[in-house]
1. Can you say which of P, Q returns 15.5 when mean projected area of the Cα convex hull in nm² is computed?
2. Which structure, out of P, Q, was distance in nm of label points 7 Å out along Cα→Cβ at positions 22 and 62 derived from, given a value of 2.2?
3. P, Q: which one has helix-only ellipticity at 222 nm (-39500 (n - 2.57) for each DSSP H run of 4 or more, over all residues; to 500), as calculated, at -12000?
4. From P, Q, which structure was FRET efficiency 1/(1 + (r/R0)^6) of positions 70 and 142 (r between Cβ atoms, R0 = 25 Å, to 0.05) = 0.05 calculated on?
5. Ranked on relative contact order in percent (Cα under 8 Å, 6 or more apart), which label among P, Q comes first with the largest value?
6. For which of P, Q does mean count of other Cβ atoms within 10 Å over residues 6-13, calculated from the coordinates, equal 19.6?
Structure P
Amino acid sequence: MDTVTKTLFTLSHCKGISHHLLHKLLTIDPTLTNFHFHKENEWASYFNIPKEKALAIKKEFASLQVDTLLETYKQQQICFVSLYDKNYPPLLKEISDPPPILYYKGDIRLTQQPHLISVVGTRYPTNYGETALEYLLKPLIMENWIIVSGMAKGIDTIGHETAIKNGGKTIAVIAGGLFYLYPKQNIPLAKKLMESHLILSEHPPATPPQKWHFPMRNRIISGLSLGTIIIQAKKRSGSLITAYQALEQNREVFAVPGSIFDENSAGTNELIQSGAKLVHNASNIMEEFPLSLD
């Protein structure tokens, strides 16, 4: 392991280091060469944090048992990839705030494939939502598209299961660490993904999922993919956060229309009104990416 990756790995386990602080550190010092030499007053100046917090971070960094952590992860078959690694997901590297390090179980090579598509939607889909999702995904899976989602109940779960059922591949991005698979009813699904597909997280494995992790997770779901399909979303939902993050990342957004009388379709219909592409078959999606299919 090179020095930069080891430093990143260690910093990511420091409780005092937030995602934003780590991002700032990398912006100022991309190779983290000077990290050890910053004085407390420089931390306060560069990163706008109290000297006491900077001192606590440096102490925690020095006290972490890195070799023990590495051995534990090896035993659990948990791997990690840093922003500087050739195996880092190429599309994710293009977003404005890519995770500096990703922890994963499964086949990271799936993120290198040319056609990845994300799918998100309500946790409580109707029969229409379930049927529409399978109808759209099956032709994509037959054309070797990899399905990316967040392993939540509802549309996410159906997306992963549709890929598996039809002999395709799928990637789940989770909100907490790999020791906290959520929701619990999806643990059997998670085991399948870790064996033959991929689960990844930007948080160290022992990180319990927090409410604010979910919108952060959504930017990774959209960032891994060429585009995002939204199926059944209320006006205020996490799925719409993913859609708007996809737009900010200059990715395609596809929305499945629904009844004007169904609150589960209010968000998707609004997306279409705002310029998302209305989709009624898989060809509507594939035709947007002719170069990726060469």
Structure Q
Amino acid sequence: MPAAFVGHGNPMNAVQVNRYTAAWKAFGEAVPRPRAILVVSAHWYINATAVTAMPRPRTIHDFYGFPPELFDVQYPAPGLPELATEISDAVHPTWIGADLDSWGIDHGTWSVLVHAFPDATIPVVQLSINADKPLDYHLELGAKLAPLRERGILVIASGNVVHNLRGMNWTLADDGYDWARRFNEDAKTRMLTNPTEFAALDAHRDFTQAVPTPDHFIPALYLAGLAAASSKPDIDVLVDGYAYGSMSMTAYTIDLPCPNTPELGGSPLPPAELPPDASNI
């Protein structure tokens, strides 16, 4: 199976049509039907490494201040409880717990999947981000997930390489600050040419501004780890861009069958407007 990192950005992307959501849709259409989808979402950021193991994960609306239409979105994909054991075996001796009832499918996952796999019939499992672990741990754990790709599991990481909510500028709907562009371009170079160096971005001069909290950055390390585990990974940029000055929307794929799908880099529709009181994106 291929694999991907998606810059999911504004939750309103779930109900909008723009070049980012068009790219996610094109990705889903290009991917062979997976046995299951394993998602590493920025929004399950806890003090443990765990996977969802319930047969019917709930759709979590983990935000507030948004229009009712966003809260009406449901993504009723089934779970795949037996995949928890399969993942645990793949990453041994790293310990992974099985979450039977506390989490589900958060918006870092469903805001992308409603476009990529809108019928919600493919089982979805989430892997948490362990907030207690260093960046190298996540890079290495991503590499350990590589055998799952040979077993029909589509791995998707969802976050944003640059994600500074306090720095957002509403007048820069489709643009990025100089520091955001510098950091994102350096990250892109490393992902495309030497993914093992992706974790070393914490030494970048713009890291503090680009990554004030690591939750949205860390998912990209899982794709970098998957790429590092492959002898000849075919890594491509699925779509690129910026939002509100301080957020990058760059998405990457590994071994996508049709990497040259039309329009993944043409003129964008502006990112969706956010309500002034929007929070937790």
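Laboratory data are not the source of any read-out in this text; all were calculated from the coordinates shown. Computed from a predicted model, the values in this text were never measured in an experiment. Cβ atoms are built from the backbone, for glycine too; each structure is taken alone.
1. The read-out was computed on structure P.
2. Details: P: 2.2; Q: 3.0.
For distance in nm of label points 7 Å out along Cα→Cβ at positions 22 and 62, the value 2.2 is produced by structure P.
3. Going through each structure in turn, the value belongs to P.
4. P
5. Ranking P, Q on relative contact order in percent (Cα under 8 Å, 6 or more apart), first place is Q.
6. Working: P: 19.6; Q: 26.6.
Going through each structure in turn, the value belongs to P.
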